[in-house]
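See the structures that follow.
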Structure P
């Protein structure tokens with residue numbers, strides 16, 4: 001009896017620990033570097049991976065650079081090229097951080113919650129601290145999270161004539177959205 005109780009306790013504990021980390025392989029990261037001179041430098045990556053720990057508030061995302069798709073294939077070539085993302089040498093973007101106030105989000109109760117997310121964004125082996133507002137919606141056991149923020153391309157050594165000429169924003173908007181199960 002004691003052995004059965006011990007096994008049952010371990011199974012329940014392991015299950016509750018596993019349930020604290022929610023993941024996805026279909027997060028969307030959108031990149032909008034459009035300007036008044038060119039509306040085309042916009043891309044989406046719908047195959048980003050992400051995780052959120054509902055106990056600690058830890059958050060992580062990773063996006064494969066070559067999975068960003070643009071309406072114009074020429075822009076996609078520039079985006080993956082040496083002067084921009086250099087996706088052959090730097091194949092991923094990563095973010096690792098935490099919810100600023102994880103206690104403000106009740107992951108066990110349906111509702112909409114607002115907090116900040118803070119952490120390290122790494123692009124082209126350059127890491128910058130970011131802080132951005134995040135909206136988290138809990139509904140029927142599914143956690144949906146959205147955040148938008150601005151990056152400075154120069155902080156990641158991203159340069160080029162289209163950027164200097166105003167055809168590509170020097171400070172594009174990045175939006176991340178994910179459904180965790």
Structure Q
């Protein structure tokens with residue numbers, strides 16, 4: 001059961017990193033210092049006070065940057081590859097007693113994949129908002145993404161099963177919307 005919880009925490013936090021890269025890392029640092037989660041010894045530095053300060057500053061700057069029009073698009077575009085790396089590292093950091101080959105395989109596939117998927121959703125929302133509203137709605141989207149990232153990061157650490165289910169439900173919902181939109185476009189072109 002401990003393996004499953006570690007994996008659920010890792011995947012959920014990785015998915016959250018697709019919306020805000022530094023928020024889940026900050027939550028991991030806080031949770032590690034509070035003794036709520038154990039980190040892989042390779043990533044023990046994340047649970048230190050210097051890392052807490054650095055991640056806190058980085059998270060604050062990232063959250064603030066998303067409220068500046070067009071800076072949010074720049075952040076979104078660089079967030080795709082950065083969140084992929086962050087998602088991989090986050091999952092690897094919480095997979096404590098896994099064999100290294102399995103831990104890294106899961107971190108790359110599940111953690112990186114979850115981060116990449118959520119980052120693409122975020123990027124699509126920001127790009128669509130910029131095109132449709134010339135960026136005027138982007139701060140509203142940024143607020144909800146930031147709040148979602150904070151809430152889901154906390155849930156991932158405190159109740160990982162619920163966080164994972166919420167992410168799965170959101171993915172299913174987005175898939176249904178995409179599927180309907182794609183079939184609607186196909187039927188109108190015939």
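FYI, it's all coordinate maths here, none of it is from the lab. Owing to the predicted nature of the structure, the values given are computational and were not obtained by experimental measurement. Cβ atoms are built from the backbone, for glycine too; each structure is taken alone.
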(Q) Ranked on mean count of other Cβ atoms within 10 Å over residues 81-88, which label among P, Q comes first with the largest value? (A) Q
Q) From P, Q, which structure was helix-only ellipticity at 222 nm (-39500 (n - 2.57) for each DSSP H run of 4 or more, over all residues; to 500) = -26500 calculated on? A) Q
(Q) Once mean count of other Cβ atoms within 10 Å over residues 25-32 is calculated for all of P, Q, which comes out largest? (A) Q
(Q) To test your reading of the models, identify which of P, Q gives 132 for volume of the Cα convex hull per residue in Å³ when calculated. (A) P
Q. One of P, Q was used to compute relative contact order in percent (Cα under 8 Å, 6 or more apart), and the answer was 34. Which one was it?
A. Q
